[in-house]
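For reference, the structures are reproduced in the following blocks.
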Structure P
Amino acid sequence: MVNSTRVASQLKRNVPRREYTNPPVFEVILDLQFQRSLDEKTLRELRGHLAPSFPQADQQNLIQMVMQVGPAGQAFQDTASQFGGWLFRDQGWVLQTSPMALTLHSVRQGPWPTGAYVGWSVIYEKFLGLHTSLAGVYGSLGPKRAGVRYLNRIAIPKGEDISRWLGFTLRAPSLLQELYTFNLRQTWARAGDSDDISATVGLAKIDIEDPTIAANHQGILLDIDVFNLWIPKAPSYAELPDWLRRAHEVENQIFEGCITDRLRERFDAQ
């Protein structure tokens, strides 16, 4: 059973935001989905528009499979390729642009969270620049979903009870021993008093690619996705900066409600 009471009470208390020396953040995703679609010409022109900020651009294609049945009952299959947008990259940043979506990724280097984490302030500033730059492109499409998603990769010592490290865990019958694998995922419709902010929290066991860490630890993915559940509650394009700021505050409070002091001490250590 997920400790949802603890998470909810943590939100209500409006816990001050903490900054950690070595946070477990592996990837941060800012995702926007729209009610209307860009035309192909405008979408293609984004490569030149964004080239100064994202020098590497890869074309994305959509593959459609068409099935037809002839008069005698015989089946015909065909495929068609259609331009679907761009995948832009630049040193830890990935931007996906499609007819009805815009997604910014900030990814740390390596398969496990290592190296410097740029932090929310840098990610937010990057988004603000795109928000202004692309207002004439996506501004009139009407957002239907906005989201802030944090993927945290956490190493827990092998053989230890996960509940000593995480407050968002599986509570199993005492008969069961040696938890082998798990994948929990639950969605809440409202975060505190904000009816335009919902959240999904996931917890799963994952592989650790770094053999030096994997030797004595098991990998845990803490996945926190904060978004608007209902389309009528989606922010307008102009409201996106303020909404994302509030959503990040909610994400931070959920994160604090999901970890214990043991992990806080680790994240504070060099």
Structure Q
Amino acid sequence: MLEKKINKGLLTSFVNGMYLIDEYIKKFDPDILIFPIRGAVAINDILRVINCDNISSRQIEYLYSSSSVYKVNEVIRESVKNLLIEHHVPGEEIKILTIDEVVSGHSLARETKYMKMGTLDYINNNEHLGRENLDEIVFKNIAIVDERHKKKGKPYQKGYEKLLEQDLVYSVTVNENIVMDKPQYCPVKMKRKDLHTHYPLMERFEITRGYLELLRYIASFVGQDLKLVALQNPEAIVHSERLIPEKYKNPKETSNLTVSL
């Protein structure tokens, strides 16, 4: 049984961390929530178990920011530019919050760098916008930090340390991030380009029995009925692919989207 595989103390620490994230989301009140595509669907669904209304009432976007994604830096940059073209109203503030898992902080620092570059592209490519409009676009990050990596004494990447110093990251430490680096808890399977690279496209959405058991266990743990929770679906992930220019997608094949249980 799943209950025997997850130490109750570790689960309590993880769930408490999810509650802290839920509270920060309410406090910051973002217009858009961004989840990196690898591992983030599980975090999204778990946050929905914790407080479904707080998540499902917001604009959700998925960012293909995994290091295995073909031309990932350009994909991040252009996706954010297109996101702002679609959602930013000049003269009005827009608040964007990303939620990511952190080990060294390298991925989050890289994502932030190219998201900023995409923001500058958006400003510079619009004759009606200027540097003063940059202040209207507010980015913040939530970092889920696994205590196991801190105990090993692994240093954080300098770019991530700088983000912490600038108060651009809200750090939440858990004893163990129980979904990180576990393929069975990652429903999104990307379209493969070659042995080491993926296109920024979802090929299939695979919900394993173990994934549903995990969500049911957490729901039971917090006194929630999973049947009342609006979980993520493949259409929500595919919707975010509109932000990615076609030149980064496989031009020879059409993705055959499948959903399996």
Structure R
Amino acid sequence: MEQDFEGKIYIGTIALERNRWGGGRVPTYLVSEWLGRFSQAGFDGMELWENHAALRDEPELAALAAGPVPVSVFNSYTGFDDDAAETRARAAELATRFDAAGVKFNLGHEPHRRDAYVRNAVAWAERMPAHTRMLCECHGGTIMEDPDVAREVYAEWPGPRWQAIVHPFGGHPVEELHRWFETLGSDIITHAHVAIAGEGEERREYLKQGMEVLRKHSYRGSYTIEFTLGTGAPDEEIEAMFTNALADLALLRKELCQ
């Protein structure tokens, strides 16, 4: 089980999945067939999209669990309403099977359901090992898009395993990113989704600006290459997406070495 996540870079299996938003979200490739390439490329682990496991058969699950690249983060899209207990249970079962060092999740968007979301998240975490990082994505369109609300929620969640994800390279503008760190702090913000905005030199500038903020606030977390150049394009093709993800990996490694 992974303990030290500072500076680790993971490949998000969703980055190569063209059905991430469409096609009934039915997976189009077997992640197990890519594990060797992920390892050779130098990724420290992977953030496994839930459907790459939940909609696959037992041989694929066994291959993922035994492969050379750990499931460092299990990327779940389960809901936190009271009626989503079954999907939460299945996600917890899979995360536990892979001994995922972290589980990414999103709370819902309805403020009046906030207490239910918080309560159900706690019950969900109790179904997984105590060492599993509970990584809430502070995402637009959820109650956690406001840093002040997020701070109140984290005050209710029990213990240091409850951590946060930010989007530092174009997702959260620079001033907003500063506000997230000023509000939650680097003890809570421990994971970053990498989806670098722009193209060419503009991408390098977004990466540089985001890294400056992370350094200013003594960020000590991990990274997932979640999306890359060409994500969602009509002609999206898996080999090209992997090539682009490798380019982002190289850019990020270079920045981390400075």
For the read-out helix-only ellipticity at 222 nm (-39500 (n - 2.57) for each DSSP H run of 4 or more, over all residues; to 500), a value of -12000 was computed from one structure; give its label from P, Q, R. R
Out of P, Q, R, which one gives 3.5 for distance in nm of label points 7 Å out along Cα→Cβ at positions 227 and 243 as computed from the coordinates? Q
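Once mean projected area of the Cα convex hull in nm² is calculated for every structure in P, Q, R, which label goes with the largest value? Can you show the working numbers first?
Numbers: P: 19.3; Q: 14.6; R: 12.9.
Structure P comes out on top.
Match the computed value 22.1 of mean count of other Cβ atoms within 10 Å over residues 187-194 to one of the structures P, Q, R, and report its label. Working shown, then result.
Working: P: 14.6; Q: 17.1; R: 22.1.
Checking each candidate, the match is R.
Coordinate-derived values only; no laboratory data. None of the values given here were measured: they were computed from a predicted structure. Cβ atoms are built from the backbone, for glycine too; each structure is taken alone.
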